[in-house]
Structure 1
Amino acid sequence: MKQVEFNKPVLSGELLVPGDKSISHRAVMLGSIAKGRTHITGFLNGDDCLRTIEMFKQLGVSIERKGTEVTVESPGMQNWKTPDDQLYAGNSGTTARLMLGILAGSTITSTLTGDESLSLRPMNRVTIPLQMTGAKITGKKDANLLPLTIKGSPLTAIDYVMPVASAQVKSAILFAGLNADGTTTVTEDKVSRDHTERMLMHFGAKVDSLEKKVSITGGHALEGIDVHVPGDISSAAFFMVAAAMIEGSSITFENVGLNPTRTGIIDVLQEMGASVEILNETNENGEPAATVKVTQDNLRGTTIGGALIPRLIDELPVIALLATQAKGTTIIKDAEELRVKETDRIAAVTTELKKLGANIEATDDGMIIHGPTPLRGSVMDSYGDHRLGMMAAIAALATSGPVSIKDSECINISYPNFFEDLDTLVGNGSRNN
């Protein structure tokens, strides 16, 4: 258990957050599917992304990692070998769900498994549409729970209308479509993050994307290429919230990914009254990035829902924390997806913030938070969920006493140097045990 305590903190300085987790996963995946050499810079050395690397090594792909640089040498997916053991995704839902789509169109048979938490998360949202393509996937509860066995087979293109916007489901179907006969089309009611589409196009796949519909034509071989991974806005979001809510604070974030399907946190911060500046915009391998400066200001409550939700789904726990320090009521709605993340994040966030004295209540599809509310120290449970672990640590900036975090090690999933960066930004005002 880690105890975090601060003495009238003010956060300031510049921060280079770790590489984007979503893009790091996809860079390794597509580098392994493609034939030849792929060189990745800015890679996230978090537990989830390392699971993806180990999985492809089991399939016969040569992958070397040196710091945040990764070199992938692949014979192409048609030449992968059958793994000697099960493919273990750990706690990574992205690894598991996207690999289902990739393995479905391969030439090998493999079994995909995960840790206790991941083994309870639903997979049929992916396996059902994949089975419509002809994928041969079998396992527990009608192929709804890991472990799942995937027998690679010829696939046929489908037109699929998503019941709920989900980048993981969309990506799994597009990966299957890469090897399907014909053109696969996915339609969403709200636009989810589009890293897969951008990365597929960067590697040479034939992809067409228009508003809420994306199509991929199968049968196009991919070749290795260079990929740069920008900083992860979902990791930066925790310190953006800290800068927005702690009096006198200002933080400059360098090289942060600003993919428009991920910038909901920027929109919410501005809507709630924080000062946000966007500087030095760039674009590499189809992914926009920039320097972002966030400065504390008076905060007000807001309503978050609809098409905004897929653009900040991972940031909602820390946004709920921010709302406890804003004047008025904040309503988070249309966020049912939070119930099937690493844990039920609606229930968990509500329970843990109440321990600190927050005026918060859960709804079926979100939360209602009344503020501003003074917060007190307490023992908080991360539930093994990295987003909740980081939320608890940021909460300690605003509490009157120490916050102790159960299973804080889970933060390594996406941000291995989180506590070091927190101490640097706070300076001598912290005590972190």
Structure 2
Amino acid sequence: MSPSSASAQSDPAPQELPVELQLMLQIFSPANRHDPFPFYRQLRELGAAHRSPLGLTLLTRYDEIVTVLTSSDWGHDQEVEHLHAGQEEVFPPVFMWMEPPDHTRLRGLVSKAFTPRRIMSIRPRIEELVDGLLDTALATGEFDAITGIAYPLPLTVICEILGIPARDHDRIQEWSQILSWGLDPDHLLPQQAKDARSEVTPKFLDYLRDLIAQRRLEPGEDLVSALASVEEHGDRLTEEEMLGTIIFLIVAGHETTVNLIGNGLLALLRNPDQLQLLRSRPELVRPAIDELLRYDGPPHLNTRSAKVRTVVGDRTFEPGDGVVTLLACANRDPRAFGNPDRLDITRFDGHAPVSRHLAFSLGHHYCLGAPLAMLEMETLLTGILTRVGSMELLQPDPPYKPNILIRGLAELRVRFKD
């Protein structure tokens, strides 16, 4: 599939194409970004695995995807090759796209900044940020929740963890949005997105090189200072690994949470019975977040490659064969979740056994920032339940960003009243 054909996917799929291919085109069509779930459901009902024209097999069902994500027979170190093959531009080494021992080494260095104790220590700062954002929102009344709340909260938090000055937050946000879209498969990206990625990547890396140099001269308590110290002391962290690690933490550390906030608020506003239940039972905030992640989580897919000859479901995969795990599709699989298209904030309240949602992945690539994202969303929802007397959705059909891998709203006009 070429970029030009991807841009034309808003047209109905030609009837002469196989049904599977028609559904794949609809899933990735910009015209269906607002609601790809009916096409996920149809593809899932046709089978657990579907060969795509790009050579990768799309996995649609929960059990098969869990097998791939948790098995050592599958690796995550060919993501760039699968999604961005043939591009001269190469992303810096990112531990998310590595396997042990390199993955273990780099994740271990970074994980010290994301321990439960460290995350809980920044709760007061997150509460302070939420209070300030809600002050502004209530004083304004009508506003865009994406630019007014969803972006500034996680962006500020991850930048402060890393030690990025406040004066640079706006351009970091701009670059991150471009790179987040640039993570989508190249075959589905318009040329303008590739060009923007190519332009922004060297600027972002040059900025980080300067920041690292500054932190070596004047180290602080931030993560960039810690990583710079490790590299300077001759540990096994190279400059390229450090750059890739930092840029990944910036992009993944807030873009997914931005979309969790936006998608989550929209889901609650569209399901007022669930919002009212949450108001009456605020102890459901944490299980409600898990349900929002299952129901409309930001990550929609990732890739894995077979390391050995292995069988998943009724398919045999040879070493090097790649799959696309449709995480959002699996999170609506009725084999794993009863009445999966219904938002039910009690689903994960612990009173009945329930499958784990896949929004944070599984296995040794489980999202490192999951506790931070959960805390940010918990603090925000608690603040809204406490301080916002009523919320009104002003856009029945809000626009979505073009992203496929990390799906979320471009705008969410709402009215808050105390």
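What follows is calculated from the coordinates using simple rules that are stated; it is not laboratory data. Note that the structure is a prediction, hence the values are computed from the model and not measured. Cβ atoms are built from the backbone, for glycine too; each structure is taken alone.
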Requested in this report: State the single structure among 1, 2 that was used to calculate relative contact order in percent (Cα under 8 Å, 6 or more apart), giving 24.
Outcome: 2
Query - distance in nm of label points 7 Å out along Cα→Cβ at positions 319 and 367 - highest-scoring structure of 1, 2 - result: 2
Report summary line: For mean count of other Cβ atoms within 10 Å over residues 39-46, structure among 1, 2 ranking highest is 1
Query raised in the report: Which structure, out of 1, 2, was helix-only ellipticity at 222 nm (-39500 (n - 2.57) for each DSSP H run of 4 or more, over all residues; to 500) calculated from, if the result is -15500?
Result: 2
Requested in this report: Have a look at 1, 2 and say which one yields 14, 37, 26, 16, 7, 1 for P(r) over Cα pairs in 10 Å bins from 0, in percent, for residues 199-302 alone, as calculated.
Outcome: 1
Requested in this report: Given a value of 3.8 for distance in nm of label points 7 Å out along Cα→Cβ at positions 215 and 295, point me to the structure among 1, 2 it was derived from.
Outcome: 2
